[in-house]
Structures are given as structure tokens and as C-alpha cells.
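Take a look at the structures below.
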Structure 1
Amino acid sequence: MATGTPSIGKYRETILFFLEHIPRETLGKLKLMKLLYFADFDHYERHKKFLLGETYLRWDNGPMPRTAKKVLEKMAAQRVITIEKKPMPAPYNDREIYRQLRPYDPKAFMPEEVETLHHVAEKWKHHTGTEIKNATHGDPPWIATPKDAVIDYNLVFYRNTYGEMDGDDC
């Protein structure tokens with residue numbers, strides 16, 4: 001399913017939302033990428049509309065949003081966020097730490113989009129990047145997609161079939 005180009009403004013505000021609502025000590029690049037995935041796919045499951053409409057690739061570390069790196073770099077260049085590299089011991093990659101330099105703008109979202117963002121943040125705020133990555137590996141859209149391929153949003157409707165989620169979890 002082709003999604004088109006996501007709105008960079010809404011993308012930026014979504015990232016700022018998560019930086020504002022997720023404890024900094026648990027929010028690295030891995031977790032941020034998975035939060036974007038869950039926000040997009042959970043919103044699509046509930047409303048049959050895209051939140052960002054980002055294209056996600058099925059990588060070994062879970063779904064990877066195609067545009068995120070460019071958006072983060074642009075946000076840093078525009079002084080909306082800072083990105084700090086924290087060295088990690090081998091075999092881990094350096095950790096990226098993000099700091100927002102302004103609050104997110106709630107006017108960038110429809111009420112149901114803000115509801116989705118709050119739901120995703122609340123559900124995952126205390127989980128590590130590895131825990132949320134492992135959760136994506138149990139999600140039907142990721143399971144049903146071949147390695148390195150684009151994940152089809154419509155696969156989200158198989159969640160209940162596999163029993164990963166019940167009506168209260170979406």
C-alpha cells in the first residue's frame with residue numbers, strides 16, 4: 001500500500017509530542033522509531049486514516065520509518081531538537097539522545113490523533129527500546145512482511161486474528 005509523502009510539519013510535531021511525553025532515560029532512536037510505527041498503525045487500525053502515512057520497512061530491529069532520519073536531521077538543523085550521541089559498550093551502537101527545544105503544537109492534530117498519541121505514549125512510556133522492538137516482532141504487520149519490504153497498513157487488521165490485541169488495546 002503506497003502511503004505518499006508524510007506531512008513534515010505533523011511528523012515534526014509527533015516527534016516533539018513523544019519527546020515531551022516519554023521519559024528521556026527510556027527514549028533512544030530505537031524506541032522513537034517504534035513509537036512512530038505504533039502511532040501510525042494503531043491510528044490506522046482505529047480510524048482507517050493515516051496519522052503520518054509514513055512508509056515503514058521491515059528491518060531486523062523492527063519497523064523502520066523511511067523518512068525519520070531526514071526529519072530528525074532537519075529538526076536539529078532548525079534548532080527544534082538537539083541530538084546527542086552517547087557512547088555505549090560493545091556490541092551496542094551509540095545511543096542517540098534527543099532533547100526538544102520547544103513544546104509540541106497540539107493544533108497540528110485532530111482530536112482523535114492526539115488521543116492516539118496519548119494512548120501510544122502511555123502504553124510504552126516505561127518500556128525500553130528492546131522491549132518495544134520485541135513487541136513489534138509480535139505484531140502481524142511485521143510478521144507478515146518479507147525482510148526489507150514495505151509494511152502494508154492493511155495488515156494491521158489481522159491483529160485480533162492472531163490474538164496480539166483485544167478491543168481495549170487498540
Structure 2
Amino acid sequence: MRSLAVEPLTCAAFAPFGHVIEAATARTVYPINGGTTQRFHDLADIDVAEGGGRPLLSLFRAQPRVLPFTLELLERHPLGSQAFVPLDPGLRYLVVVAEAATQPPRAFLATNGRGINYRRGCWHHPLIALDRISDFLVIDRGGPGDNCEERRLDQAWLIDTI
């Protein structure tokens with residue numbers, strides 16, 4: 001089993017897999033509600049219309065994983081993107097992605113309230129919460145068709161330190 005290094009989550013490093021969701025990535029920022037609120041607009045490309053899909057807004061409550069943690073499978077959603085936004089800005093979670101299910105994965109540590117949006121078809125590991133039970137706002141695709149494909153990895157990977 002090979003060890004997988006954990007990288008900081010940055011927009012540039014994560015770009016091949018999707019978008020980092022945070023105020024700093026807003027395409028436009030403008031005041032709303034009589035100037036009492038700032039709108040950080042258009043933070044990610046939500047792609048869910050394929051095959052008659054529609055956006056779903058869900059809450060995921062993730063149990064924390066304990067390190068060392070072994071990665072044995074990846075999944076992807078061929079019909080739509082999938083966004084995760086932590087509801088507690090203080091929590092940490094891991095984001096594991098790969099160019100293809102047969103390629104070595106990359107692991108990122110998400111902190112400071114950063115969310116992520118996986119591009120349609122991006123291979124990724126299911127949600128990996130750390131430290132405590134964690135709630136996430138999730139935007140993904142609902143509708144006809146099979147939108148979740150799982151694949152066991154040819155080789156297991158170990159995340160033992162962050």
C-alpha cells in the first residue's frame with residue numbers, strides 16, 4: 001500500500017477537478033438588501049441539466065474518519081456536478097480526486113469554510129469528514145438516469161498524516 005500525501009486545497013491545484021467555493025472565488029461581488037449584505041456571485045458551475053436532471057439541495061451529515069485511513073474506492077457522477085459546502089467554517093475535511101479511476105489520486109485538506117464543486121464525471125472519494133460529525137450543504141443532480149458509478153482501486157492508498 002502506498003502513502004498519499006495531503007496537499008492544501010487551493011484553486012489552482014484543484015482546477016482540473018472542479019472549483020473551490022469561497023468568497024475569494026466570486027466572479028462578481030456586489031451589495032444587496034439595501035447595502036446590508038454582500039453577494040459573492042457565481043462561485044461554481046453547477047452542471048446538472050444532462051438527461052433531464054434538476055438541481056437537488058441536500059444536507060449531508062458525515063461521521064468523522066480516523067487516521068490512518070485507507071482509500072479503496074472512487075466514485076463519479078457522469079450526469080452532473082456535485083458541490084459540498086461545510087456548514088461549520090471551523091471544520092476540516094479531506095477531498096480525494098483522480099484524473100481517472102486508474103490514475104494515482106490526489107488528496108487535499110479543506111479548511112476555513114472552503115467548499116468544493118466536483119466537475120461532472122470527476123473521480124473522487126466519498127465525503128471524508130475529520131475531527132467530528134460534520135454537516136455539509138450539497139448541491140447535485142436529481143432526475144432520471146444512473147448518476148453514480150463506483151470503482152474499486154487497483155491499489156489501496158493510505159492517508160496516515162495531514
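FYI, it's all coordinate maths here, none of it is from the lab. None of the values given here were measured: they were computed from a predicted structure. Cβ atoms are built from the backbone, for glycine too; each structure is taken alone.
When helix-only ellipticity at 222 nm (-39500 (n - 2.57) for each DSSP H run of 4 or more, over all residues; to 500) is calculated, the result is -500; to which of the structures 1, 2 does this value belong?
2
Computing relative contact order in percent (Cα under 8 Å, 6 or more apart) for each of 1, 2, which one ends up highest?
Comparing 1, 2, the top value of relative contact order in percent (Cα under 8 Å, 6 or more apart) belongs to 2.
Out of 1, 2, choose the structure whose coordinates give mean count of other Cβ atoms within 10 Å over residues 60-67 equal to 17.9 when calculated.
Label of the originating structure: 1.
Can you spot which of 1, 2 the value 57 was calculated from, given it is percent of Cα pairs over 15 Å apart, for residues 100-139 alone?
Going through each structure in turn, the value belongs to 1.
Among the shown structures 1, 2, from which was the value 1.4 of distance in nm of label points 7 Å out along Cα→Cβ at positions 124 and 148 calculated?
2
Hey, mean count of other Cβ atoms within 10 Å over residues 52-59 derived from one of 1, 2 reads 12.4; which structure?
For mean count of other Cβ atoms within 10 Å over residues 52-59, the value 12.4 is produced by structure 2.
Thinking of 1, 2, which structure, once Cα Rg over 2.2 N^0.38 Å is computed, gives back 1.06?
Here the read-out was taken from 2.
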